[in-house]
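So, here's a batch of structures to check.
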Structure P
């Protein structure tokens with residue numbers, strides 16, 4: 001019978017086939033000669049099969065799918081006799097592609113055993129006539145794939161839908177004992193639907209993600225997909241209704257449904273190599289996704305499936321309305337891996353704009369579908385396009401004889417030149433960037449950082465690019481590069497403040513701006529060690545010392561860096577920025593904020609005006625001292641990511657750090673005491689006057705800011721792939737309670753009592769980031 005290639009492949013034209021080498025093309029219905037055995041000796045069955053398989057490869061009508069090459073060819077007399085078929089009968093020779101991407105979940109390796117097990121229950125499947133090593137010989141029936149007469153996205157006739165759901169129901173009649181042995185990882189109970197789905201997710205991780213991670217891991221990391229995405233999905237699967245397991249096809253789409261010409265039988269269901277044993281609801285979800293029914297027909301298919309299942313196995317429909325979505329989520333979650341890899345491979349060995357655009361659209365669609373199941377952050381298409389371009393250009397660079405052929409080009413920013421980073425070093429870094437493995441790619445809320453090792457350099461460097469700028473709520477005010485250059489050159493900070501050095505700036509292809517910094521992590525390029533659980537006492541001292549050194553930078557240098565700060569009322573400016581942030585939130589975020597009792601921007605402005613702080617001398621501030629912007633190295637801390645730097649009250653930088661970092665009261669007291677002393681007696685009034693009262697005002701502001709920022713992240717999903725953001729939103733119920741208390745707002749019941757109870761809250765003891773116990777604890 002005719003077996004079409006998997007989704008997206010063209011239908012072959014039969015019977016005309018180009019010959020291989022110099023042999024004449026084989027005409028369907030004629031037998032082609034194959035090498036004869038030695039004289040006086042009849043060929044063995046093995047030799048017959050081997051010769052026939054080679055004959056099929058040379059002369060058969062070939063179609064190529066994602067996993068197999070299929071050759072349609074008529075049987076010669078001796079092979080027909082061996083298979084007990086009529087001479088000239090067309091058969092399909094299927095050979096698995098050894099170099100195919102591993103992008104599917106396989107429960108069993110032997111499709112022939114599966115076909116043999118189902119032939120008595122499902123006569124409308126091909127028969128396996130023989131096997132030879134990695135090749136199978138299947139029966140062949142004249143017909144046309146459903147995809148050729150009814151394309152993806154088009155509605156399917158109701159009678160045909162009934163036939164498709166009917167065969168899914170009939171598969172429940174196949175006995176497990178007739179099938180190959182299941183893997184050891186299978187749930188012991190063959191009604192454990194949750195265990196089955198968890199196992200599916202882990203199998204997808206084992207069989208799809210892991211084998212391809214070395215080649216594609218850096219690409220996935222740049223798109224915000226971590227190596228534990230599927231494992232985390234498996235952990236989040238809730239309780240599900242038990243349903244009896246049965247045989248599953250797991251790949252029933254339009255290319256695998258053959259409409260026969262003679263109508264005996266009307267439909268043939270092919271490609272059973274991915275069949276499995278489990279919850280029949282998985283097969284329904286898989287079918288819905290891969291058939292690409294129009295949205296308005298989805299409910300019809302589900303209802304028809306349920307009616308057919310009620311007829312043969314009613315227990316299979318238990319929990320259908322709730323649990324179907326879990327399987328649909330899994331389909332979209334695991335599909336992001338093959339979809340992205342295939343799109344990347346489709347770029348080819350040349351930089352072709354049309355291919356890049358098509359691949360960008362494919363990746364964007366896959367990411368949109370997987371966003372909710374895998375809890376991914378939104379990635380703009382412009383960013384996807386640049387990530388794909390860099391990935392492809394890096395591979396071309398390995399083969400090209402010159403930079404122009406390689407596709408790696410850049411325009412340097414002449415304002416920033418560093419003796420340690422010439423144009424050859426920049427080029428080598430950009431070439432290495434696109435090919436970097438996943439464990440060298442670190443994505444934050446505002447930057448994608450890729451650690452690369454350039455030949456001739458002892459230490460690795462980091463290529464830094466902005467990402468997700470369109471949706472970021474908190475604004476930056478100074479040039480990060482200018483700030484780092486000031487820290488590197490100022491006598492007050494040269495030896496005290498540990499920060500990255502700017503080595504180069506420029507713009508690469510697709511107007512993709514980049515910076516190259518010194519890498520402040522381990523010398524072998526591994527991920528940096530962040531104090532995510534809080535600072536040790538000596539680290540707290542070290543951080544305070546660096547903050548005090550920043551305050552020693554010459555005031556004229558500060559005014560040159562930020563002329564507007566010279567006459568600034570810092571508290572008025574800071575609260576004005578918070579009000580502006582609240583006013584600029586999307587409508588959905590504002591709506592939920594009101595429902596949870598948070599004031600709008602006008603009411604908030606009135607509340608903030610009730611407080612004032614003592615004016616103090618200004619210093620250079622980092623502005624975002626969360627634990628992931630601190631790197632442990634040689635017993636000290638290096639401060640990275642200076643994009644939020646500003647000139648203002650040095651007390652604010654310390655208080656914001658205490659708000660963003662888990663810290664016990666003893667460490668907080670230690671830091672305040674050292675900070676006060678280290679400012680020096682000659683500067684104590686200028687920098688520390690009134691700090692005992694004012695630090696609580698700044699902490700109050702940060703509690704309020706977090707209530708709005710983290711709520712917006714919950715609504716929009718922005719930045720959820722960054723660990724500091726994830727930790728913040730996971731404790732949002734506590735943040736909301738602290739903020740409303742700080743604002744002095746009376747607790748009032750929400751219109752929906754379940755709304756507040758549905759907010760995320762960390763399990764276990766509730767300890768705020770600033771070390772203060774929440775009220776009532």
Structure Q
């Protein structure tokens with residue numbers, strides 16, 4: 001009981017130190033609970049969502065296909081269920097803009113890609129339509145409202161029968177723009193009045209469990225030779241599915257890497273500070289031994305402190321996660337995806353790992369430092385450690401002309417640092433790990449900005465025109481006002497290296513194309529040539545590829561029959577978002593593969609020509625989608641908006657953790673030097689001079705720590721970047737000098753702030769009590 005009262009008194013006397021420890025642990029618990037909740041909940045939800053609404057495994061497109069032909073294809077081996085539907089593009093005009101609508105018919109007895117009803121019902125009449133709920137909200141549309149759309153050169157009127165979300169459009173486009181793009185569903189009976197006859201142009205296929213989708217796609221294409229077959233796309237290649245899976249993958253990486261970084265740095269800080277905390281109370285340990293308290297009880301008494309701060313810190317981190325992280329991530333997810341009724345529930349079990357981790361390191365530090373003191377006799381422990389004998393002058397004393405010109409105060413500072421090298425080094429280590437964390441945090445935030453900036457830097461075209469399925473560049477007439485234009489084609493491929501296979505994208509364009517720019521790892525421009533392929537650095541790093549290597553690429557489009565070719569690595573390029581392999585038509589033809597453009601990149605003569613060109617392509621039926629510089633800018637802003645909150649919290653938490661470390665170590669330094677500082681007070685030193693001594697000493701230690709932290713911070717940042725990177729995501733691995741300077745400056749600011757907060761501790765030193773404490 002007496003030891004418990006002593007613990008309460010110790011806590012009361014060092015409340016700031018306790019709060020610093022709690023904040024250090026809370027930071028790690030905050031990120032662990034938040035990121036694991038985000039990763040686990042999103043992954044679990046999507047699995048259930050895909051299964052409940054039966055996301056199609058394969059979508060096959062035709063100019064038109066009858067119900068009888070669909071029934072014939074249903075007999076192909078590997079097909080569990082097949083449904084046909086009619087798909088068309090439409091537009092809806094508003095006062096200030098025009099929106100695009102992708103409209104699908106709903107099959108009778110629909111079992112594939114089933115909608116999630118938000119309000120109302122599915123359409124049952126030819127003039128009813130089921131509208132995307134986010135699109136409806138953006139345009140203030142409700143169930144029962146009538147809308148007019150333009151499609152197939154007709155003006156059509158529909159009544160909104162219901163609002164829904166669909167599993168196939170969890171992600172509509174790169175920036176999840178609900179205002180200019182929406183999805184709608186009509187009754188199957190409405191097909192004749194729109195198309196002029198009853199037929200389908202798209203098949204949704206539910207494959208048998210475990211059946212090879214590539215093999216199934218080839219079988220369907222083979223059976224469709226007598227039909228007006230256009231193309232097909234597997235679930236794994238659809239935009240929505242790949243984007244969501246990539247997000248889940250990235251979240252899993254972050255949930256492992258970022259909390260681990262915080263936990264490791266937290267462990268170092270706890271180990272250093274708690275070890276010194278017991279050492280600073282050696283006289284109290286001696287008194288307890290003299291009073292007959294057993295060594296085990298003394299050790300358990302001190303071990304209770306890290307257990308207490310671990311529990312308090314972990315609980316605080318858990319509460320902050322519930323109050324701050326979960327609402328922010330819920331809002332961010334709602335902006336990024338259309339996932340009905342998803343919720344991020346925080347599990348109570350997420351508080352246990354931080355308690356165990358921080359508690360274990362705290363107990364270990366108490367045991368290692370306490371064991372040495374407990375081996376001493378009571379009388380020996382009650383007395384302070386004798387000062388170290390100086391056998392020879394300090395290094396700085398032996399430099400002519402320096403020591404003699406230093407004031408007495410500065411001599412005190414340097415003597416204290418050089419005599420107590422181990423304590424000074426321990427203090428510096430805390431600042432080193434804090435500075436390393438700040439460099440890593442600011443580096444990741446800077447990297448995110450660089451990823452966003454590269455989108456506009458690489459894509460310099462004014463307009464990108466994506467052709468509708470079945471359209472060729474020969475059939476599309478181009479408008480006036482074009483300065484330069486280049487064809488582009490995208491192939492689904494599989495990258496093969498030994499036993500590893502990865503889905504990838506192969507982009508083909510002319511080597512003269514300067515509307516897409518490429519850079520190597522040193523940001524030096526590189527260019528396409530006819531003798532090889534340009535490989536993303538993310539793949540090169542993951543598979544140890546260098547220029548001149550030969551790689552295997554398998555073209556997975558059914559019409560190319562999984563043709564596998566060996567290509568030479570010409571250059572390795574930095575591609576931070578959507579990494580793709582690039583080659584020229586000439587190089588592709590050397591493997592006997594035909595080049596059929598699917599997109600057109602356009603550079604306009606001037607701004608007015610760009611407006612007229614955009615209007616021309618918007619009216620063109622053979623154009624599926626358009627994108628301009630404004631869309632690229634919005635995409636860059638979207639990347640920053642969606643990811644910045646996590647990295648901003650990373651920076652804030654790094655600053656909090658660093659402050660906690662610097663404050664705690666400085667506080668222990670003052671406690672250990674109580675007698676020395678009290679002596680200075682007796683000798684007539686005013687408080688402001690004593691504060692200046694401590695302040696200058698801490699600044700010297702911080703300067704040394706920052707210098708040491710710079711190379712370590714670069715190495716640590718490279719490790720974090722490597723852990724967060726994958727073949728489908730490259731993160732810049734070069735630190736900006738501004739980042740290093742900012743991190744170093746913040747370390748000094750936190751040191752100054754800690755000193756200002758500790759001024760009160762110095763003023764509260766009781767001279768008589770401190771000087772007579774030995775007696």
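What follows is calculated from the coordinates using simple rules that are stated; it is not laboratory data. Note that this is a predicted model, so its numbers are computed, not measured. Cβ atoms are built from the backbone, for glycine too; each structure is taken alone.
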For distance in nm of label points 7 Å out along Cα→Cβ at positions 88 and 608, the calculated result is 8.8, so let me know which of P, Q that is. P
For which of P, Q does distance in nm of label points 7 Å out along Cα→Cβ at positions 72 and 648, calculated from the coordinates, equal 7.1? P
Identify which of structures P, Q gives the largest calculated value of mean count of other Cβ atoms within 10 Å over residues 192-199. P
Consider the structures P, Q: one of them gives -17000 for helix-only ellipticity at 222 nm (-39500 (n - 2.57) for each DSSP H run of 4 or more, over all residues; to 500) as calculated from the coordinates. Say which. Q
Origin of the value 9, where relative contact order in percent (Cα under 8 Å, 6 or more apart) was derived from one of P, Q: P
With mean projected area of the Cα convex hull in nm² computed for every candidate in P, Q, 40.1 is reproduced by structure P
Please compute FRET efficiency 1/(1 + (r/R0)^6) of positions 536 and 576 (r between Cβ atoms, R0 = 25 Å, to 0.05) for structures P, Q and give me the label with the greatest value. Q
With mean count of other Cβ atoms within 10 Å over residues 248-255 computed per structure, which member of P, Q shows the largest figure? P
